[in-house]
Structure 1
Amino acid sequence: MIDNHSLAMELPEFKERIHEMKTGNNHFAKLFDAYHAVDKDIQRFESEAEVTSDEHLEELKKQRLHLKDQLYAMLTSA
């Protein structure tokens, strides 16, 4: 089973704030889109729809975490 790492699932307490930030902050929207693109790639590799190296998969997971940290910082500021 593949875990769902959508931002709304990862940070459910910020669901409304995520929507506000996506529509009102271009930088947040770009990071949000990048987060979900990386997450989609990870899901594709974890489901074995495509093959990649363990190193590449770990790098993608680090990217996803870094993006999530940035998004979380933006959600909790202001």
Structure 2
Amino acid sequence: MDASMKSAALDGLAVGSVARVHDVSGTDPTAIRLLEMGLTPGVEVRLVGRAPLGDPLEFELRGYRLSIRRQEAARVTVGDR
């Protein structure tokens, strides 16, 4: 993540960037599923890679790798570590 950025969506990270989750927007089943998969406030995530067409995105967090769609990652607000 660029040093000038305070917070952004998870889908905006560059490959190799590390950020900390601030919030997951919504209370619908998708938001709940993201929280259940470990994207909870305070967790550190690293963007490992993107599929050739940019979707899905692969993240590393809590000692495992997670692949989610770009539209799902856009619902997760992250900030500086």
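Bear in mind that the values in this text are calculations on the coordinates, not laboratory data. Everything numeric in this text was worked out from a predicted model, so none of it was measured. Cβ atoms are built from the backbone, for glycine too; each structure is taken alone.
Tell me which structure, out of 1, 2, gives 3.0 once distance in nm of label points 7 Å out along Cα→Cβ at positions 31 and 63 is calculated. Of the options listed, only 2 reproduces it.
Which one of 1, 2 has helix-only ellipticity at 222 nm (-39500 (n - 2.57) for each DSSP H run of 4 or more, over all residues; to 500), as calculated from the coordinates, equal to -3500?
It was calculated from structure 2.
Quick check: 25, 12, 10 is what I get for semi-axes √(5λ) of the Cα gyration tensor in Å, calculated from one of 1, 2. Which structure matches? It must be structure 1, since only it matches. Calculated for structures 1, 2, relative contact order in percent (Cα under 8 Å, 6 or more apart) is largest in 2.
Using distance in nm of label points 7 Å out along Cα→Cβ at positions 7 and 55 for the comparison, can you identify which of 1, 2 gives the largest number? Don't skip to the end; give the middle numbers.
On the way: 1: 3.1; 2: 2.5.
Top value of distance in nm of label points 7 Å out along Cα→Cβ at positions 7 and 55, among 1, 2, belongs to structure 1.
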